[in-house]
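Next up, some structures in structure tokens.
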Structure 1
Amino acid sequence: MVKYTIVLDIVGLEYDHLKSGLVPNISKIANMGESAKMEPVFPAVTCTVQASILSGTYPNQHGIISNGLYDRNNYTTSFWEQSNALVQTDRIWDIIKRNTSSSSSSFKTAVLFWQNTMYAKSDIVMTPRPLHTDKGMEMWCYSKPVGYYEEIKHKLGEFNLASYWGPFASPKSSEWIVEAAKFTLEKERPNLMLTYIPHLDYSVQRFGKNSCQVKEDLKKADDLVQQIIQKTVELGIKDDTRIIILSEYAFNDVKDAIPLNLKLRDAGLLAVRSINDKEYIDYEFSNAFAMVDHQIAHVYVKEGFMNESKRVVENIEGIEKVIYGSEQKKRLNIDHERSGEIIAISDRDKWFSYYWWYEDEKAPNFARTVDIHRKPGYDPVELFLDPITKMIPLSPTLIKGSHGRPADAITEEGLALYISSKKSSLLKNPAETVISCVNVGQHLINSIR
């Protein structure tokens with residue numbers, strides 16, 4: 001009988017890694033139970049895939065169309081917003097709470113460091129939430145119950161946001177999160193615990209899929225998984241525990257970026273305002289602009305400029321496919337009001353930068369800082385530091401790995417990984433080698449409620 005389920009989201013883990021010899025503990029779990037290649041939803045980016053796994057629905061239902069959102073009313077873009085309410089469907093803890101049967105009334109859930117979990121109805125929640133004061137940024141994590149982060153901080157020390165994202169991102173973030181997970185297992189004994197392990201993501205973006213750094217980070221991930229397993233042994237719950245390991249997407253090696261907003265500016269579709277000799281997108285007077293996210297971009301187009309915008313985007317070198325219209329979007333389950341009027345997909349070896357300036361001197365000051373909220377696009381260059389200026393460089397060619405394109409079951413591009421320590425009805429056909437992350441989410445929900 002399964003009394004406890006532990007879900008470990010190890011970003012960037014792929015099926016082929018099981019045969020690499022670098023992850024013996026993870027491979028042992030796969031051999032003991034079941035494993036398959038997992039097809040992420042489109043776009044294959046963190047917030048979107050996580051929402052699909054946790055709800056068992058597609059982006060056109062839950063509304064998380066990328067890591068960012070554009071507010072057409074306020075002319076603002078925002079990335080990495082944390083509110084639970086942004087997800088427009090119930091997720092697994094909501095479904096459990098709604099189930100009032102006696103068997104589930106005492107069922108306890110915990111979610112550590114997954115996206116869009118602030119104010120969620122899970123019994124235990126922890127997510128980074130630094131405070132910005134007049135004295136600068138103060139590191140803090142939102143947690144539930146109130147004071148839970150402070151309790152863990154007293155034991156483990158403060159969570160270091162710099163190890164979680166930015167030029168100093170490292171396995172230390174994953175190590176702290178896993179220690180917090182072990183603490184949670186021992187103190188709270190949740191029946192379902194979801195834990196995000198991020199560090200592999202950083203090294204693939206910095207160095208590429210087959211780099212020595214990635215191999216070392218795979219070994220680190222395997223060690224962290226073993227620590228979780230060992231904790232279940234120490235607590236005497238190993239036989240009653242199901243370990244599920246999954247990843248959100250697989251990476252592509254890349255060599256260059258497409259400055260899509262600059263291309264729209266060249267065509268006269270994007271407008272800028274100069275403020276104190278720095279250039280900013282003028283959302284009010286731009287007829288089209290792109291909110292970019294890895295290898296996909298949502299292009300928001302004003303009425304009357306659709307044909308011109310399509311023509312421009314379709315003729316940009318490095319863009320493989322342009323999606324528009326409800327039918328085309330529906331095929332990718334991205335037909336949601338939050339989506340751009342046009343969705344661009346880069347070539348496999350390219351990604352989209354958010355840049356719109358012709359001269360680096362005109363770039364806004366936030367371009368050279370770790371500023372995940374004000375940039376109208378995901379900026380992986382924040383993983384680097386210019387040794388001379390001590391600032392984020394404006395050098396997109398530094399990036400070696402990206403993701404987000406539609407997964408392809410034939411070429412196996414983009415396929416992530418699903419592993420369970422216990423066999424289940426999810427893989428009905430023994431020959432089945434690819435499953436959808438939505439089906440994984442539905443199965444997880446149905447196996448618990």
Structure 2
Amino acid sequence: MATSTQTGGRDATTAVVPGRYALSIGDPELPLPEGWDWTKLTDVARLESGHTPSRKETDYWDGGVPWIGIKDATQNHGRLIPDTLQHVSELGIANSSARVLPEHTVCLSRTASVGYVVVMGQPMATSQDFVNWVCSDRIDWRFLKYVLVAEREALLRYAHGTTHQTIYFPEAKAFHVALPPIEEQRAIASVLGALEDKIESNRRLADRMERVAETLFGHLLVANRENDWTHSTLKDLARYINGRNFTKGASGHGRMVVRIADLNSGPGNSTVYADVEAAKDNIARPGDILFAWSGSLDVYRWPRDEALVNQHIFKVIPQGLPPWFVFFHLKRAMPVFRGIAADKATTMGHIRRQDLETVDVAIPSTDALDEANRSIEPLYGASLSLLAEIQHLVTIRDALVPRVVSGRVRVEEWANGSARPGVS
């Protein structure tokens with residue numbers, strides 16, 4: 001396979017800027033385990049750019065070619081994606097600089113939202129916001145993915161610009177990776193892949209359980225309602241405690257501050273931590289319901305360790321009703337709230353507390369609720385337990401990835417139990 005770059009433009013920079021673990025701009029000549037080498041990435045993978053066909057030409061869009069945009073990357077960081085949010089047509093490909101790249105091409109977002117990594121699950125094209133590597137038989141695509149995921153902090157440092165941070169092609173062309181022999185690359189990928197398979201399996205099972213529970217909730221609502229069912233509004237189902245601006249007390253340590261971005265994408269390099277006191281109603285604990293009422297309106301169950309609830313998020317405390325009853329009612333109300341937010345002439349759409357009164361709900365009799373609870377609560381609780389287990393596995397994976405891709409922990413040591421995350 002040809003590995004020369006297909007991007008054109010300026011040559012690779014001659015600067016040397018080491019990353020933290022296994023990536024560098026230029027050859028850093030840092031020590032590596034025996035058999036490993038600092039290898040120029042374009043010597044083992046073909047570098048490709050992306051492009052966006054003209055939006056003015058409707059025939060260029062909604063075709064059969066998956067097309068990776070920034071949202072695909074931010075929503076699927078570190079994952080192999082089977083499909084994309086948008087598609088282009090063969091005509092759009094033919095009349096643009098976009099190229100259809102093969103399955104297992106590794107894609108890195110280089111502008112706007114820098115440092116997100118996805119892998120093509122089938123032949124796809126990308127926007128110009130990505131640099132893409134078509135791997136040769138000298139580098140395992142899974143190993144490259146893990147290197148780029150581990151080096152998120154360095155990738156952010158490699159970006160430049162005032163309006164939009166961008167990793168430019170001369171830097172991407174100069175990328176070097178700490179490369180072990182192909183057999184060790186595959187062994188590393190297999191160990192990390194087994195963890196990721198378990199994470200994905202749990203995620204799918206948790207999603208199925210929640211969907212079944214929500215279906216049973218829907219059956220409860222459409223069942224013949226007894227005369228003693230009562231009518232109320234969403235506002236009366238729970239206490240809605242607004243978060244506080246805990247980011248002002250950010251210290252880099254202490255409890256995580258839950259912002260809307262953290263609810264959507266999980267913790268990342270921009271996540272804030274604060275060592276401050278907080279009332280119990282401003283603390284999220286596993287299983288708590290959190291409602292983002294500004295920006296990207298949605299409702300979530302918190303599956304992580306104790307954290308601080310930031311402003312623009314309600315902590316929802318059910319009042320005498322099962323949590324699932326309140327959670328699924330809020331999920332059903334989201335289209336209404338998004339419509340209200342979209343009608344507001346503000347920069348960031350939001351709802352007000354009084355908008356909770358606009359959504360009517362029917363509350364079952366005690367007997368009907370108890371009967372439904374026997375079926376729904378086990379599913380609701382089990383899906384939450386799976387989400388918590390996912391977080392534990394993610395913690396293990398995130399601690400392990402930088403160690404194994406840098407050779408600080410060898411896969412044979414991990415396999416025989418002589419190394420564990422948390423050790424140098």
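Read-outs throughout are calculated quantities, based only on the coordinates presented, and are distinct from any laboratory measurement. Not measured: the values here are computed from a predicted model. Cβ atoms are built from the backbone, for glycine too; each structure is taken alone.
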Ranking 1, 2 by FRET efficiency 1/(1 + (r/R0)^6) of positions 17 and 273 (r between Cβ atoms, R0 = 25 Å, to 0.05), the structure that comes out highest = 2
Looking at structures 1, 2, which one was log10 I(q)/I(0) by the Debye sum over Cα atoms at q = 0.07 Å⁻¹ calculated from, given that it came out as -0.42?
-> 2
Using the calculated result 0.55 for FRET efficiency 1/(1 + (r/R0)^6) of positions 337 and 409 (r between Cβ atoms, R0 = 30 Å, to 0.05), pick out the matching structure from 1, 2.
-> 1
For which of the structures 1, 2 does the calculation of helix-only ellipticity at 222 nm (-39500 (n - 2.57) for each DSSP H run of 4 or more, over all residues; to 500) return -11000?
-> 2
Comparison of 1, 2 - label where relative contact order in percent (Cα under 8 Å, 6 or more apart) is highest = 1
